[in-house]
1. If percent of Cα pairs over 37 Å apart is computed to be 15, which of P, Q is the source?
2. One of P, Q was used to calculate helix-only ellipticity at 222 nm (-39500 (n - 2.57) for each DSSP H run of 4 or more, over all residues; to 500), giving -10000; which?
3. Quick check for you: by FRET efficiency 1/(1 + (r/R0)^6) of positions 136 and 256 (r between Cβ atoms, R0 = 35 Å, to 0.05), which of P, Q is greatest?
Structure P
Amino acid sequence: MASAPDASALLICRTCGTQFATANRQAVTTCFICDDPRQYAPPSGQSFTTMADLASGHRNEFHPYAPDPDRVISIVTTPKVAIGQRCILLRTPAGNILWDCITLLDADTISQIKALGGLHGILISHPHYYSAHVEWAAAFDCPVYLAAEDKQWLARGDRRQVLLEGVTTPIKVGARETGITAIKLGGHFPGSLVALLDGRLFIADTLLTTPSGLGNWATDAVGTARKRPQGMNTFAFMWSIPNSIPLSAAEMGRMWNILKSHDFRSTHGAFEGTDIEDRDIKERVLESMQIQARSMGSTLAA
């Protein structure tokens, strides 16, 4: 019987960060994630790396979120790897849950997470961030929660993968509630998820935070107080983000009908620096949907 390949040598797509189940470069020559119209292959063409190669030139940085530093800690790889998303360690009394996943996992990352209380589960928003979640789950022997609708995008199978069927799923550690709820909104992918913890909505790019959403209009250039201009969106709702294909008004309306029953006061996007603290942020989600719908000649009701 052939021995299992060394995990550090398994192929990793340089463009999306997905880890495959083989080290054989003749067996995997293209990435099925990047061949999907939601993604892309770069002008230089398809190429692969390995965990060992990444670990030799990259490291993970831990960034506590200033308004909630004990509970919310971003982990981001530098220099940038693939899409460049962050994962976020959510610390709860029941145990720590990782929101989304990144590719690089090294001994230093494992040591730092263990010092923060370990990892008791991983919850991933959508297939573009599946990355090397099997390696992460194996390192901490924890479950990985994924939408059942998106299981076709798994490049590696594992006994720790848990497929979520319902629209809302409370995330537990054993029998203990973490206070985290996975909410299946769809849109970008059929099973695209967001996560809610104590009024904080972790949105990945199910809701794509826009530059105008992050803009600061509190004062003008000479310090005079002002209000946010009318008609500015805060989020965009995209079927393909890199290829600029928006969701329809009907799909946004379906997403809103799910999200409107949940209350939140902040949003936390896929990338470092895409956090918004605003008691009116829920209204800004609906406003953004309505702006996008109008631009396509449609309307969207509250």
Structure Q
Amino acid sequence: MGRFIVPSVALLLLAATVGLAGHSDLEKRNAKVVRRMVEDINQRDFDALDEVVAPNVQRHCSATPGVEVHSLEQFKTFLHQDLVAVPDSRQEIQQLIADGDTVAVRVRYSGTQTGPMGPFPPSGRKVAIPFLGFLRLEKGKIAEIWVEWDNLAALTQLGHLPPPGGAAGEASANKALARKWFEVVINGRDLDAIPEIYAEDYVYHGPAGQELRGLERVRDFAAAILAASADRRAVVESQVAEGDRVVTRFTSRGTRTGPYHGVPPTGKAWVTEGIVISRIESGRIVEDWEIAHSTGL
């Protein structure tokens, strides 16, 4: 029997080697399938996902509560919804490890939120966050997905949450928000930024009992100022903040080059000095009280 020991050991080693080689090929194929899925998503070729994702794919993710994915069609619907919020989204695989029927990935997701994202309105801001995923494959197709990311970091980058830092961080974020009217809308002449600054039910209390309600009235108010003064520039002189209130002292200057509320252009320097108290809720200004004095109208 001794002479059969070596051949037996050789056969066992050969079988083990063949098994390992097969296992390695499986992992290579699975890794290629996962890379192909990410490529198809980046190319917006969702029909091609039929070749790499199982019809009854399951997706699990606590970062998207309420999103149910129990089929390939539901998975495609989720991807389309993501494109509504972030049309230029892109996924970049930074690390991939395949083991048996499972592939683990570390991916960088990036893009600009120009559409609504659940309860959050478009911010126009960019986001770049990592996420981790585990994917289980069956018969060469992705059958189950587990994916997680840091929602807090994403929503903070998009401006839907104040940056961390307690009261000091909140005060800093509120000041920055109050400055946007002067720096972005007036100086940048960007009327489309108004929904990023003011709540839909915003109320403005101005001099002589003037009152504005809603985003359209704010837009009309800003458009009239910019149309009347093509070179208008605003300077925030100082700010103080406490709790949900910000007090801003400002000076705004420009030349009356266009009509303003029916009054024809004068060609004179139009200077406004004022103080505005802003009340902020959930990252938007909900109410303003302003006292201002203008010369050159």
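Readers should treat all values here as calculations from the given coordinates under stated rules, not as data from a laboratory. Keep in mind that what you see is a predicted model, and the values were worked out from it rather than measured. Cβ atoms are built from the backbone, for glycine too; each structure is taken alone.
1. Working: P: 15; Q: 41.
Checking each candidate, the match is P.
2. Working: P: -5000; Q: -10000.
This figure was derived from Q.
3. On the way: P: 0.60; Q: 0.00.
Top value of FRET efficiency 1/(1 + (r/R0)^6) of positions 136 and 256 (r between Cβ atoms, R0 = 35 Å, to 0.05), among P, Q, belongs to structure P.
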